[in-house]
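Quick note: the coordinates plus some simple rules give every number you see, no bench work behind them. Please read all numbers here as calculations on a predicted model, not as lab measurements. Cβ atoms are built from the backbone, for glycine too; each structure is taken alone.
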Structure I
Amino acid sequence: MNKQWSMFGLALLLLIVITVILLGFMVSVFNPVSWGLIIVLALVPYIHKRIVANRFLEWQDSYSVGIEAIDNDHKKLLNLINQLQTAAHYQTDPQYEREAFDALVDYTKTHFRREEELMQTHGYPAFTAHQGEHTAMIAKVDELMRRYNDKPQDTIEEAVQFLKKWLLNHINGTDQGYSGFLRDKGVK
């Protein structure tokens, strides 16, 4: 949903709840509907915080591949995805949104180069398959970037969801596969 309409909908809902509370108090100070809605109104910030928190990624120890440079890259990628999520969810300057997207794509490419260099240097047997995953992901991101250039509001949320899912699946899947091999070769 468009960010402006989302915020408008929330503001309208709050206005309606406040109006019903006031009308209820005009009928009676002891109106249970008004008091119930006051409780709901007081819980709105807490509920909103819980809903929004689920949209953001948080580093978990289970994501670690046991190689400091790669773990640091993954942490940075999670933070960059969270910045893009902020741009997608909140009303931000279009330049901030674009810069967040560009920074994430650029750092992803940097991370892939670092990973691939480590795998190649140490002769990781599944290097070609792993590199193929990187290539396919970059192709998808390039497609999302082209669509984003044409219709930013229609593409940004799709891009965020794709990147979050892909990164976590990649870290917990194929990245875990090479990590043991590289650690056995002395990479820390």
Structure II
Amino acid sequence: MENLLIAHCSPTLASLKTANLFTVAYNTAQELENEIQKLDELLSAKGVHVTMLRRSSQKALVYVYRESKLAEDLQKESVRCFLCVHGYQYTTVQEAVEHLKTRIQSLDSFPHEIGLFLSYPFDDVQAFIHHKGQNCKACGYWKVYGNEQEALRLFAKFKKCTAVYLRHWRNGTSVIQLTVAA
């Protein structure tokens, strides 16, 4: 699980991005829950949380987020209004994440507002919905409809961060050492 965490969530661990997702295969539900709880306890001291959004019989969707950054993102007026339309009524980050879990578990596909929980630009999330995922300017960590140059700069930064983190982790640096404090 640490390899997946580093490979998919380095920008979050480095405090460059609010959150990331990854899918993990598992043998037993108890083993999976223990591993997620262990990572959450380890990283929470640095302001990072690990939770499971959805689990099938063989795979789980894991969400890794910086609570303080997500709180900032969710307090933006445009985001609050948008999420309210989709049934979100929250006063805490945990309430918003719990509602996201409920939405993910009740739908066949990802709810489009998930981009707001992953620090995608609000305008890109809206445009993705409007264009039904088509006609984007660029595609990387998300589909870009707005500021292409800024998004490409961020994508390169995230990619470089992941490469550096993977190299350090493979050379023995622990996940906790790689995680920037809040």
Label whose coordinates, when distance in nm of label points 7 Å out along Cα→Cβ at positions 82 and 130 is calculated, return 2.6 (choices I, II): I
Identity of the structure behind 25, 21, 16 (criterion: semi-axes √(5λ) of the Cα gyration tensor in Å, calculated), options I, II: II
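If distance in nm of label points 7 Å out along Cα→Cβ at positions 74 and 138 comes out at 2.1 when worked out from the coordinates, which of I, II was used? Please list the in-between numbers first.
Values: I: 2.1; II: 3.0.
Structure I accounts for this read-out.
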Which of I, II leads on mean count of other Cβ atoms within 10 Å over residues 10-17, largest value: II
Highest-scoring label, criterion being distance in nm of label points 7 Å out along Cα→Cβ at positions 66 and 90, among I, II: I
Computed -28500 for helix-only ellipticity at 222 nm (-39500 (n - 2.57) for each DSSP H run of 4 or more, over all residues; to 500) - originating structure among I, II: I
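Among I, II, considering only distance in nm of label points 7 Å out along Cα→Cβ at positions 18 and 98, which has the greatest calculated value? It would help to have the intermediate numbers written out before the result.
Values: I: 3.6; II: 2.0.
The maximum falls on structure I.
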Winner on FRET efficiency 1/(1 + (r/R0)^6) of positions 50 and 162 (r between Cβ atoms, R0 = 25 Å, to 0.05) once structures I, II are ranked, highest first: II
